[in-house]
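Readers should treat all values here as calculations from the given coordinates under stated rules, not as data from a laboratory. Bear in mind that the values here come from a model prediction, so they are computed numbers and not experimental data. Cβ atoms are built from the backbone, for glycine too; each structure is taken alone.
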Structure 1
């Protein structure tokens, strides 16, 4: 039995044990475990979004949900969504979810097309596993998509070098890329990343929760079909016909009429403007454009020509307001944000916008030496500027803007609100013009009724929709034997539901450390075990950590916690014992006996049951004095809820 089959077998046994047998038609019905179709075995060319063995795939062919990913190796947003797709694979498994790749190299990414042809060649030569290995290497090295690297990655993925070189040079599989691009165009997927989930459209690098909402809904639909007699092997075709309709390989003018994005958000949102926000344009402008942006983002730079055209076209009728949203995967975003804010403090808004232009002009060169040159050009004191950068001096306004972005679901950059109307991404001028003209007409109508120009924006905000309140969940008091960090008298308690094998749980650890550093004794972090069922090593790791706590207390638990997360790929029983020995002072006989007898299994399951009752299904998850936060969120998302909880505690 190969490794893939073993994993499938495990998942099927688990599902059968949980009473989730779907009565698939690939074997005997009833209580027997039924072997599902292997990856790429089924032909779904009858679907409006066809999938065949020519397509790179992960997961079973008869998985109840198929995510078709239309992507570009050189697109930073495509790279950004990969952890989300990894989480979906981990949490749903190959029985429930299949991921299918479609090539869509965008014309302005000069290295994308050859990378896609190389990937198609690897897939044709060496199969699915090799493709995904090549895929990962390409995204990890997005700035170095060269023929030399394609050869190196092909070999690392398991392809024969001589055959790869010959087929790649002959462009043997270029037609596959062309075919995918034609399909993408016919279904309106002209940008990347784009997804069709059983035919349901999802565009862009959306957060996990957006994917989960659609996947769960489609799972429910798929189970209904299977229960009514539709073979699992035909669920994808049936649901895509329902959700997507027939694909039309039509002329370009027809394809252009097809929707390229999900329905627009027509809500007018309450977007406050504060005095510290950098602004340009008159304060009595009839249209206020609030822009969330950052200096390392290439798409923020790309939209500059559009915003300049807006200023030239609308003059005194438009005001542009800047709000920072330094994305965590751009290491120079926060230093440059502090530098621009320093320029604003030294020279007012004019200084900010001068620094703004020079920083974008310098992108991607945004190291300290590059900013020093900009400071000298602007006549700024570099020593003082450097101190502001190193000390994160302007963290308060920067973090406040980022927190507001999260509340308004303005997670990516650039992100705009035109008199409260949302415009996402580096859209062309015509898109902005349509929105601005509509909002300008409304503003002029207000003025005609007697509203002063200077009061127009405030008047619109009076009836604008505010962000929804934070979600709440109740998990009860912390168990007396729960490992914790921080005093029991802390005003804020954070219940952290986590899994030692979950990569997202590992990713959030630096944020948790930052919370401890920033809030000190005001916050207590309580560990709650939540090993997910598809992480086979996680339950015993949780039990081992609980035994460390039982023997040595809180500090030893957190030391062990750190070792487990530092070695997530090595959590077998011998590893757990080795890490326990490294803690020092652990009675290893008792430790081994506890693992042998599964002494702490009921304790772990009690935490899992608390999570289940609260409606918590994924990790990491946090309950902050009753406020719920899901996933490895950035620090500002935690800070906002902690600050709120602290105010309420007073």
Structure 2
């Protein structure tokens, strides 16, 4: 191995920071009473001596039965669910699963949006000693069929009519699946008679008898830390998805150390909207909340997140980097459209804000003059950016893909603490994190204090510790490749600074080796260009064994439609209808949308809009990394075309195969594609 083992940080830094977070005054909260929470005191984890996650759930119910577990929006109003109510409903479902004859360790699946119904089904599985598996919404029936069959799912919970249609198609001729349980009675009634396996939720009852509770407790007592708790299917960027087995012990190890990583408070409030089938929302967004008793409001839809940020005004917010890339590009675009005086004012305010970043990172007070300048800059301009996220966020976590350091610095400059982290399904969820008092922009932070990391001779990041998963279900070959002598081979390339901060370069299998023998990380190129314009949705860099780097650029649907309407290429009403549909379902790429985009994207004047962003992105890159030629696609990439995973990661091999002709033409046909100025 090329790098010595570096253990997790210890001592004062590992306490979550010795500077207490500022209290949230009643005036600052400015909430409907429905969101009134506890005092601004550290939350108390309940993991204790639990030997499985089901026992943690019961510990939480006993510790704070009447405090808020979550909020959901019904008919325009936010409704509160206490921990006692939420766990009680899950307990009734668990008793019903046991009554149906499910044995400890068998599998139940959950398919639906990120809503309390998902939580109840998941908790029910744990309380019954079962293994739970999440399925991403809006998957093709064949993808759902694979998980149902491969995971030997006996009962599936489903959230809405669209998902029910998919599930019914996927479950045809499935002899193992014996029950399909809608989340509510209305959905059960709507589909009654379509499949004899559909079981109304009322069958599970609402009251748990003493005998049923005793049976559940006895089963839980038999669940050991080494037993599998959840099954998480990876995104499948390189083939069929693999079912990662995460044990109760993996989850408990993370929960027992979470206060070593981040500090949670009794008055914290989360806005949740990311898919529950992903380990980030499932474990960090839900299981950690159970341990600390933190409340969450569940966005009524993805399209409603921006509006509901203003209603909920969360103190903790998590999102994928693309959210912040788009916000950054939108800020730049809106400022550029303002009068020159406003542009100069914002430039001054941003300059002042950037001077404060070092002090914020080090958690040191601002010098008096800088504090006075910042107060003015904040009042005139900077507070508006924080207000877009509700105005109260004290802790924001992002990961899953790299985020440009310039974007991070802008958010820190406006007082928005944005912490990058790193992790993977096979390591339960998170292994590295920047955090209060221990943050270095451009890195994903230090390894968690109970883990070890090191860099292999080929640059691959290796991990060892109690949250490393058990292996892949029914796939010993893949398990043996990933787990070697107890070390998890992540497949990511990175470096470790002398003081332990990890920098991610790219995926091991994604590195481009140019015709000149140079190793190039496509993620760096894609990140540099993607952040330059809100018109850019995705960038795919290409150049393996080629003489220079080329790229495919996929345009952003909403911005493309807006430009098309403003420039007379689309009817305004048609564009607005498509935009409304996208806001309700941002990942959908319908034929109507594709046709409308093609009417805009093929116009030369639209294509020229991408030359300047590529040029600006190239300025951040080394000469060998610069994109010399690129093509703007006539549509965005999509799950429907098999180009994106459910977590919106690009399937690089699919794109390399599907667009091979375009790549060949950029290298072999003079004048094909667009030239990025200054790179020839």
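Here is how the numbers come out for the structure above:
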read-out	value
Computed 0.40 for FRET efficiency 1/(1 + (r/R0)^6) of positions 143 and 207 (r between Cβ atoms, R0 = 35 Å, to 0.05) - originating structure among 1, 2	2
Per distance in nm of label points 7 Å out along Cα→Cβ at positions 231 and 295, the highest-valued of structures 1, 2	1
Structure from which 39, 30, 27 was derived, semi-axes √(5λ) of the Cα gyration tensor in Å, options 1, 2	2
Structure responsible for -16000, with helix-only ellipticity at 222 nm (-39500 (n - 2.57) for each DSSP H run of 4 or more, over all residues; to 500) calculated and labels 1, 2 on offer	1
Which of 1, 2 leads on mean count of other Cβ atoms within 10 Å over residues 63-70, largest value	1
Identity of the structure behind 1.9 (criterion: distance in nm of label points 7 Å out along Cα→Cβ at positions 407 and 471, calculated), options 1, 2	1
Computed 3, 16, 26, 28, 17, 8, 2, 0 for P(r) over Cα pairs in 5 Å bins from 0, in percent, for residues 495-566 alone - originating structure among 1, 2	1
Distance in nm of label points 7 Å out along Cα→Cβ at positions 87 and 223 from the coordinates reads 1.3; which among 1, 2	2
